[in-house]
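Structures incoming, each one as structure tokens.
Every number in this text was worked out from the coordinates using simple rules, so none of it is lab data. None of the values given here were measured: they were computed from a predicted structure. Cβ atoms are built from the backbone, for glycine too; each structure is taken alone.
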Structure I
Amino acid sequence: MDESRKRVGVLAIQGDVEAHARALERTGAEPVEVRVEKDLDALDALVIPGGESTTISKGMERLGLYEPIRGFARAGHPVLGTCAGAILLAQRVRNHPVPTLKLLDVTAVRNAYGTQVDSFAAPADPGAALGLDTLRCTFIRAPHLEDLGAGVEVLVRVDGEPVLVQEGAVLAATFHPELTSDLRVHRLLLSLVRDD
């Protein structure tokens with residue numbers, strides 16, 4: 001194995017685990033499924049995928065993963081949450097709250113775009129940060145992010161709403177970057193890995 005290859009965990013309780021693993025493989029990273037605390041050892045970054053936030057939250061609680069993931073993030077390791085993962089990163093949740101990691105100073109409003117039949121794809125608004133203004137975003141029962149704290153930077157908006165935000169090494173996307181061939185969000189996560 002290439003020693004310089006970044007090892008990125010994908011929380012494998014429920015959701016788009018395989019799609020994220022394939023996207024990470026295409027970036028040159030090594031995806032690692034995370035199911036127990038020990039799986040976090042020697043990882044460079046972590047993805048918390050989209051899926052059903054209540055199911056993932058209950059699984060994290062059952063497996064005792066809340067504190068280990070908080071510790072992983074607080075140690076400076078980058079974490080990306082997509083859709084349900086973004087909800088689980090949020091400080092606060094509205095519309096059927098679930099326990100969260102409280103790693104991102106935002107309020108996530110669950111199912112803000114409607115139900116599964118209301119899924120859609122839309123282009124990023126012009127002027128997105130880091131050359132992401134040509135991003136096409138796929139939304140499936142997606143949350144809104146509101147009440148952004150002073151340390152939260154909006155990287156991408158769609159129709160004026162923040163859909164990709166960053167606070168330190170924590171990224172949250174309300175859309176599903178793993179469902180397209182565009183690897184820029186996953187590459188952004190990898191770019192945050194520290195070279196210690």
Structure II
Amino acid sequence: MTTLILVRHGETDWNAERRIQGSTDIPLNDTGRAQAKDLADRLRDELAGHSPVVVSSSDLSRAAETARIIAAGLGVGEPRGYRQLRERSYGIAEGARVDEFRARWGEWAQAEVPEAETWPEVRRRALAGLRRAVRDARRETAPQAPTLVVVSHGALIREVIRHASAGAFPHEGERLANASTHTFLVERDRLSLQSYAAIPLV
């Protein structure tokens with residue numbers, strides 16, 4: 001059994017400007033780096049005495065840098081990046097502000113954006129990427145079971161939460177904040193949601 005902690009990356013300038021990032025590779029800003037450092041400190045306290053810790057991430061720079069900061073704070077090895085753990089591609093909506101998105105395409109979960117990945121595509125890709133990351137972490141720490149910290153992206157993490165909770169969570173009107181953590185158990189390939197952190201959608 002593996003404990004999986006999904007982390008949303010730290011803040012970027014596009015987050016601060018409430019722009020849709022998707023697969024566009026936007027780096028962390030200074031606030032995001034500070035968030036990652038604070039999270040590393042918290043995780044170091046929370047995971048003290050736990051099984052071996054492995055850190056992995058999406059290969060986009062905002063997630064990869066967050067993961068490197070966390071790994072350094074935890075004193076563990078360099079994170080491995082996975083293309084499958086990238087944010088949802090939002091097609092022609094990338095770069096648009098959130099209010100513009102809603103005006104043009106409607107509410108987030110139901111919006112059909114030209115050239116964007118569908119939610120089923122995001123879910124299949126996310127689960128395949130997480131299976132790979134868990135398998136690699138288990139091999140790295142065998143015979144001990146690892147705690148795996150994976151830094152990824154808001155929409156992808158939401159879809160994993162939906163999958164693991166059979167659609168019960170997240171609730172309507174909730175969003176996942178930058179540097180938030182969401183905990184799962186992985187038994188073989190089965191994901192079960194243990195906790196998630198959300199704030200009101202504004």
Structure III
Amino acid sequence: MIAVLFLFCLSELAAHAQQIDAAFGYGTLTSGSSTINNGVFFPSLTGGGYPSFSADFLLLHRVGIEGDIAWRASRGLYGGFQPYRPILYSFNAIWAPKLAKPVTAELIAGIGGENLRFYTPFLNCGFAGCAPYLSSNHFMGDFGGGIRAYFWRDAFIRPEVRLYLINNNIEFSHNYATRYSISLGYSFGGR
């Protein structure tokens with residue numbers, strides 16, 4: 001009975017310290033330059049505009065979980081002829097310490113994936129249905145940070161940087177990419 005009462009009090013304490021943030025942003029991706037290896041051209045993942053969406057859930061002591069997705073807004077041309085679009089998604093641990101009353105830092109680290117979609121002129125059918133593209137998926141690590149500046153009540157603007165370490169990214173010249181973006185967001189549940 002005492003353990004149940006203790007858990008109830010602990011959950012009540014955590015409930016008062018919860019915060020949910022959601023943001024939509026736009027940025028770009030950079031990576032190493034294109035290379036030629038054994039006569040094979042490997043393009044760079046650099047370039048293009050990347051819309052993004054992120055949300056986090058902060059628990060006690062400004063620590064929580066975060067998820068985000070970023071995708072290339074327009075199709076790029078792989079090797080100058082093959083349309084493609086990268087989609088990057090991750091699930092992270094987040095620490096968001098307050099720096100000043102209207103400013104909060106964000107430090108994140110986690111895992112995710114890169115989904116490369118190579119568009120074809122025909123349908124590619126599989127177990128889950130048909131799609132006009134072929135996918136290549138890669139596991140990745142995600143590290144980054146940002147500065148949340150509240151400008152009106154619970155609305156904020158956030159410049160941010162993300163480093164993606166992409167496992168076995170054989171389609172491109174390098175296995176890392178850096179995304180620079182700026183987001184507009186809102187905090188629910190106090191800050």
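Identify which of structures I, II, III gives the largest calculated value of distance in nm of label points 7 Å out along Cα→Cβ at positions 105 and 121. Before the final figure, lay out the partial values.
Working: I: 3.6; II: 1.1; III: 5.4.
Once distance in nm of label points 7 Å out along Cα→Cβ at positions 105 and 121 is worked out for each structure, III has the highest.
Determine which structure produced the value -6500 for helix-only ellipticity at 222 nm (-39500 (n - 2.57) for each DSSP H run of 4 or more, over all residues; to 500), calculated from the coordinates; the candidates are I, II, III.
Details: I: -6500; II: -12000; III: -2500.
Attributed to the structure labelled I.
Work out the source of 16.9 here, i.e. which of I, II, III gives that when Kirkwood radius over Cα pairs in Å is computed. Don't skip to the answer; put the middle values down first.
Working: I: 16.3; II: 16.9; III: 18.5.
Checking each candidate, the match is II.
If you work out distance in nm of label points 7 Å out along Cα→Cβ at positions 129 and 145 for I, II, III, which one comes out largest? Present the calculation step by step, with values, prior to reporting the outcome.
On the way: I: 0.9; II: 2.5; III: 4.2.
When distance in nm of label points 7 Å out along Cα→Cβ at positions 129 and 145 is computed for each of I, II, III, structure III gives the biggest number.
Out of I, II, III, which one gives 3.0 for distance in nm of label points 7 Å out along Cα→Cβ at positions 81 and 169 as computed from the coordinates?
On the way: I: 1.7; II: 3.0; III: 2.5.
For distance in nm of label points 7 Å out along Cα→Cβ at positions 81 and 169, the value 3.0 is produced by structure II.
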